[in-house]
Structure P
Amino acid sequence: MAERDHMRLGDLVLDVRPLRESRDFRYLFLARLVSLFGIGFTAVAVPVQVYRLTGSSLQVSLVSVAIVVPMLAGTLAGGTLADRVDRRRLIVWARGGSVPVFLALALNAAADSPQLWAIYVCVAANSVLAGLSATALMAATPALVGRDQLAAAGALMAITAELGAIAGPSLGGVLIAAFGFTANYLLAAAATLVTTSLVALVRPLPRTGPPPSRPLRSITEGLRFALGSRVITGLLLIDLCIALFATPFALFPELAERTFNGSPGVAGLLYAAPAAGALVAAVASGWTGRVRRTGRFLVGATIAGGLAVMGFGLSAGVLWAALACLAVLGAADTTSEILRRSLLQHHTPDHLQGRVSSLWLAQTNIGPALGNFEAGLLARAVGPVAALVAGGAVCAASAAGLAGASPALRQASLRDAGAGDLPDPAPAR
């Protein structure tokens, strides 16, 4: 295929070659889709149940701590394990281990006096397991599809994330209203069991490359590689641009009340608009694997995200304009994520995929939380509108500055030789 940077209308069509050509990727795709629906059920059930038990928003906020901290530990541990053992087996054990966790939540919910501590323990345990499986899944994907389909695979995985984010919590809320918390957790357990069974059908994915060092030294090796690669370092830094400075979600409740006349449904629209834009961008992502100057498009998408946040801040209470800017933000963020993920996998040797993936996923989990915290602090100091405009401007300026200072990032491409030791994918079936 000729190398080019211009796009035709046909390039916007979602590239489904990974689903068509790789039987194993099809199983992983379906497994992740089912899994995200199950996670979406609990994403609503846990905070709602905690609030009903305690009547405290502080207790509900502690749920986030019980999720983020253990997931970070599971992600870092998963990076080391994914480079030491069969990645398929690690995903099976991690997701399978979540089944009894959801069953324990169901039993606790069915008890006459559900225990708050049991919810926190189960949430923390599931977060560790989720971190393990997410890292192993990201590390396993390149070997299943090959380097030429990394962007397409990333777009397909992005679609599962957006569908799960939109439909999972909505269905979870309906389940709670109709059948209660116990049924919600039982369905999450059933979905996880289906996920585990689908992953078990994937061919074994044993370790490749040199034998790994001891765990602590193994993590250091992954960090040393990431910091020693100008492309990988640039990808991690540009990820922070949008995570830290273009994450305005913590301001939505205040903006809905004060800027958009306090309509109860406005906050929901503000939260839904980025997801809608992200889904459209993922569906129209066929071009991401075909352009030559991948790094430049990545920088452009990140700058677009910053400008969209600025536009949102300057929308002056015009709801349709605000929603349009948030949709652009979601589209830019998803495009940036697809390009970042595929470039990171393309430039990482297979025997380091787990450890490098864990660094990226750890940052992906922590960055938005810090970004929301930063937005909240800035809004308290200068007001939400000024905070949005300043954050978007810093995002766009820092991405442009990083591109200027890092020729390796700017010139990075999915068309170059890459890391070079990726095993061939299984024959098409």
Structure Q
Amino acid sequence: MWSLSKIDRLFFFDHQHVMNIGNSIKSYVGAWLASEGRQNLARARSEAVRKLKRAPREILYFHRADDPYSQLMVQVLPDLAARFDVRIRPLVVERLPANMYPDPQRYEAYSIIDATRLARLYGLGFPSSATVPDRLAVGMANRQLAKVQNDPNFFSIAEEVGSALWQQDIKGVRALCVAADIDENLLSENERLLTRLGHYASGNLYYDGEFYPGLDRLDHLEKRLNRLGAGDDEVHFELHRLWRYGLENLDRSVSGRTLELFFSVRSPYSYIALHLASDFAKASGIRLKLKPVLPMVMRGLPVPAAKRRYIFTDAAREARVEGIPFGRVVDPLGEATNKAMALGIRLADDGEDLAFFKAFTRGVWAESIDGASDAGLRKILEKAGIQTAKAAGAMPRDVWQPIAERNRQMMLMNGSWGVPTFRIGTATLWGQDRMWAIVEALKQQ
């Protein structure tokens, strides 16, 4: 049986090991790894093992005091535990793998702003004036919370400590955090466990082989537990997926606005974002302006194996929720990306770049089309409804590459480090799952 660990040795992410493997085989493997059937089989196996052991359903929760998403999670997890037949075990971490975060300063600043938006959406407490917390206070908070991570009242304690921390109430943090006599190895052990299980982020739940980081993925967990008959058959954490209903209340004036999308054809989240943004533009009347950038790997920034595995499986379940085909992949790294950039940027002059990039990303992420071949590119153009003769008009590298670099620099100046990133007015929004925030930004502006 194919396992996720084989992605790195067999699948599309590592060209050094797959040069001699046919695209059809890789596509088959990718389709299986991304399929709901594989997911359900893995879940059934885990459930069977649990029953044999007569073990309770246990969810691991990785908490970090200076993670704004963790501050939101401790407010909702008690309710989750009450609604489902599960036990949630907190584990406090402090240091995250540096190689997983290519631009930690931008990520840290953005996550605070983003958590403020999420808090408003779900009616949770988080100060709108929050800034990066004091490092000494953070150390005290993490050690105090590690000391009480087995306390039944952990979530309320963590919320109180976090509230003081995010309000820069240093005296309050000191009052709440007595001298924590803990084994420093405890934090390290928790961090090693997170890494061993296959992830790198805090504010993160792990249940039998799958991760659910932050509020944005809790609906996946709710549905999984409900299917097991372990819940109340309700889903409380899908408000961020209901953005289409918000379009009905948009003012007509938004039809003249411009939504910028910074994306990479090698990013599965960008593939999803392109299709959602296209639906958004069609329904709202706004103008969608595409800003393609080169993939991280082609800019010399390696993506660690654990991150690749999680992104692939998470993008698969996100695509399923949105009804977007995914899984029959032919990796566009290298020549395919170069061809896509050269032609797609050129087609912007004819207003055909959206149709092209949608067809290209769907082709390489869902239809087993080799974007590096002439035949594959012709097929993509046909699917996009674009004359195949236009392939001859692709830009030379010395013309399109500076454009892609300018797009990347603009993305950085707007406060984001990676794709997909949306820009609407003064708001910068990262992730294919931030369509709801675009609606809110349009209403506010």
Structure R
Amino acid sequence: MDKQQEYVLRSVEERDIRFVRLWFTDVLGILKSVAIAPAELENAFAEGIGFDGSAVEGLTRVYEADMVARPDPATFQALPWRGERQGAARMFCDIHTPDGQPAMSDPRQVLKRTLDRASAQGFSFYTSPEIEFYLFKQFESGQVPVPVDRAGYFDNVPRGTAHNFRREAITMLENMGISVEFSHHEAGPGQNEIDLRYADALTTADNIMTFRAVIKEVALEQGIFASFMPKPLADGPGSGMHTHLSLFEGDRNAFHDASGELGLSPTARHFMAGLLRHAPEISAITNQYVNSYKRLWGGAEAPSYVCWGSNNRSALVRVPVHKPGKSQSARVEYRAIDSAANPYLAFSVMLAAGMKGIEEGYQLPEGAEDDVWELSNAERRAMGYEPLPSSLSEATDAMERSELVAETLGERVFEFVLKNKQREWKAYRAQVTPYELESYLSVL
């Protein structure tokens, strides 16, 4: 037994942990959980916990259903909403086949494989997400959601629901070892943003899954409802998850070059070019729902066209310049990804796209200085600003043709996502919406 496992066993005893929740996600990024008693921990570390993988979306087929969840002791944290005594803790798991091989369909393993490929070229991948979400008054299915306030961007609302909510949520996150950089009210009514501090991509993906669970728990405790739906309000801004990305070679930020334009190295520029070139084909992963495209094409600073800029919030890829000259802060921001993405798969395809740009020496086009939304279609075409997919159907078609996405996800995950998204689009396309009934029923 290694030291991390010993630490977990000791902590469980000292903190009177009565339930240990083993967490993992399905292919769509929905959190799964199984609770074990502390007495089962040693066996879980040694042999894992068996379960029916065919009952989990995309994990395996019925005729090879047996799977094993192996807890990662490095992810052990007590769950602060369960109280100080007789509490619960969680660990993330890697999924294996019964013969001990990593499951090709496990999203966490997909990210690990992609990180390993970057590591083989000397790079570590770091990410920092800005996570947006809405808070609504208690919501029942079929009702129109009502935001908890009518506040806007950076508004200070004394004793406001969102203010108190963010304070409680951040306290819980930090109690779980998840560092928060900023928090504030966003532009939409009831919309909030909490930004997580930089960490390696695997830790960040785990943190995002924990973040969603914490936000949901705090909302329930306060009698409200939290949602990461990309575009819950027709007349409100969508919820994105703008993510800052950088590569490090050891302790050196590979994106920094003091003599380069905007302080960016050739490595950073090639990486950005890879993100731009492959953006349409990774969209079905970074923006995986029908509703995601209502955010992307709904204005309010959501990126719709493939371009980059240094201080241009209408661009898909942005170069933040808050701390010019500080080498460790050199990074790029990918603005398409939304808060409902599976972070393990999204980080995988974003990294793969950037690494492809480095490996192939993609050249970065000229940056966009204008508000891309204000340009005419002819002007955008003249400047080479291609649109992102405007629907899940277009995104799935682009993904289906992508060698990069297929290679990154692996055959099992690629095929599942593709078929799942095609079914989702087919079901959506068959709906008769309230808009159609209101517009046509009485006049046709």
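Which structure, out of P, Q, R, was helix-only ellipticity at 222 nm (-39500 (n - 2.57) for each DSSP H run of 4 or more, over all residues; to 500) derived from, given a value of -16500? Computed on structure Q. Given a value of 20.6 for mean count of other Cβ atoms within 10 Å over residues 280-287, calculated from one of P, Q, R, which structure does it belong to? The read-out was computed on structure P. Comparing FRET efficiency 1/(1 + (r/R0)^6) of positions 72 and 144 (r between Cβ atoms, R0 = 25 Å, to 0.05) across structures P, Q, R, the highest figure is found for Q. Sorting P, Q, R by distance in nm of label points 7 Å out along Cα→Cβ at positions 32 and 48 from high to low puts P first, with the largest value.
Once relative contact order in percent (Cα under 8 Å, 6 or more apart) is evaluated on every structure in P, Q, R, the highest one turns out to be P. In terms of distance in nm of label points 7 Å out along Cα→Cβ at positions 152 and 224, the structure with the greatest value among P, Q, R is P.
Values quoted throughout were computed directly from the atomic coordinates according to the rules given, and no laboratory measurement underlies them. Predicted, not measured: the structure shown is a model, and the values here were computed from it. Cβ atoms are built from the backbone, for glycine too; each structure is taken alone.
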